[in-house]
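J.: Following this line, the structures themselves.
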Structure I
Amino acid sequence: MVRYDGLSKAEVLCALYNRAKCLGLGVLHYENREMTIEEAEKILKVTTSFDYLKGRVMKVDLSGDESFEERFYDRDNGEGSAQSAVDDYKIEKISPYKL
């Protein structure tokens with residue numbers, strides 16, 4: 001399980017989406033730009049469970065308040081990539097200036 005305490009669900013969705021790969025027929029819906037917090041908030045008003053999102057493979061359910069199961073996200077995006085995306089987002093949120 002990946003814990004995301006300290007982040008909103010919109011921030012988690014952005015972190016995961018922006019790190020996710022485009023696979024298979026997802027190329028037909030792929031948008032080559034990062035998701036914003038505002039976009040994520042609108043999407044989360046409709047659903048918290050994602051298979052593919054705008055062509056990117058997600059395979060996550062963000063209905064929990066503090067964590068989500070990363071197994072299928074990692075299967076398709078690389079081992080440890082869900083935790084890495086969330087951790088990197090937390091670091092960038094604390095220190096948004098790149099050295």
Structure II
Amino acid sequence: MNELSIKVNIADRNYPLTVKTDEEEKVRKAAKLINDKLKTYGKAFAVNDKQDIISMCALELATELISLQEATAKAENGFSEQLSTIGELLKDVSI
């Protein structure tokens with residue numbers, strides 16, 4: 001894969017990154033998501049310390065990630081059970 005040097009701005013700071021070409025859009029969307037959440041928290045709460053707002057944003061995003069991981073694991077377990085059931089049913093069918 002080709003790599004690309006880009007700069008993203010998060011919380012008014014620039015970060016130079018090297019990313020795979022096919023991941024550039026995802027990285028830029030992620031930076032925008034973070035900045036949007038930071039703005040939302042900045043408006044919703046009277047917090048002067050930018051670090052507090054960044055921490056709240058990180059906590060929200062990490063919580064969302066954990067929820068998605070749990071949902072994915074649950075779905076995978078369900079699919080495995082269904083495949084096992086189908087496999088058992090196929091064993092019982094004589095061809």
Structure III
Amino acid sequence: MEPRITARRCTLSSTERSAIADKVAKLSQYYDGITDINIVIERESAALQSFNAEVLVNVFRQQLAGRASESTYEAAIDECVDRLRRQLLKYKSRLRKTS
């Protein structure tokens with residue numbers, strides 16, 4: 001599964017895109033039923049030097065989202081991945097309770 005990365009009002013090199021994909025790919029160790037990952041990185045404005053990141057993860061019958069705003073895109077992605085890790089663990093425990 002290759003994540004789709006979209007950059008708005010900024011440019012990302014191929015090494016930056018692969019580093020982001022590697023960070024987000026670590027989510028599969030918490031839940032292996034991930035079907036799709038969409039990543040949107042948006043720069044607030046040139047004067048503010050702030051980045052918004054949004055990571056959408058599609059799992060069985062549900063979509064989980066992590067959003068963060070940080071001074072660098074790496075910190076924003078790390079925050080999103082941490083939030084999604086918690087959501088995936090909670091989702092997985094709910095699945096275990098019902099089955």
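What follows is calculated from the coordinates using simple rules that are stated; it is not laboratory data. It should be emphasised that the depicted structure is a prediction, and the values quoted were computed from it without experimental measurement.
J.: One of I, II, III was used to compute percent of Cα pairs over 24 Å apart, and the answer was 22. Which one was it?
T.: Source structure for this number: III.
J.: One of I, II, III was used to compute relative contact order in percent (Cα under 8 Å, 6 or more apart), and the answer was 24. Which one was it?
T.: III
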